[in-house]
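K.L.:
Listed below are the structures to be examined.
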Structure P
């Protein structure tokens, strides 16, 4: 399962600094109530990118 092989802090820091990773969090006061994560994928058939 995912919880058994969680990445270390260095890996997560690099991911958050990446230009191709997007993370959004929704807060209610100080509590996280929602989150989204996405990747920017450069396309090969046109000079554009898509977000997944």
Structure Q
């Protein structure tokens, strides 16, 4: 019984670790996308002047 519980705990721990990594990647991607949009907006506004 204890072995099964320990295996289940390890599975949950690994899944949570994967979710943390994916969340970090998502935040990084969103931040890069926002910065790209901001740069594009600045470029367009300079071209219009």
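K.L.:
Work out the source of -5000 here, i.e. which of P, Q gives that when helix-only ellipticity at 222 nm (-39500 (n - 2.57) for each DSSP H run of 4 or more, over all residues; to 500) is computed.
P.N.:
Derived from the structure labelled P.
K.L.:
Taking Rg/Rh (Cα atoms, Kirkwood Rh) from the coordinates of each of P, Q, which one would give 1.08?
P.N.:
On the way: P: 1.08; Q: 1.53.
Computing Rg/Rh (Cα atoms, Kirkwood Rh) on every structure in P, Q gives 1.08 only for P.
No lab work stands behind these numbers, since they all come straight from the coordinates. In this text the structure is predicted, and so the values were computed from the model without any measurement.
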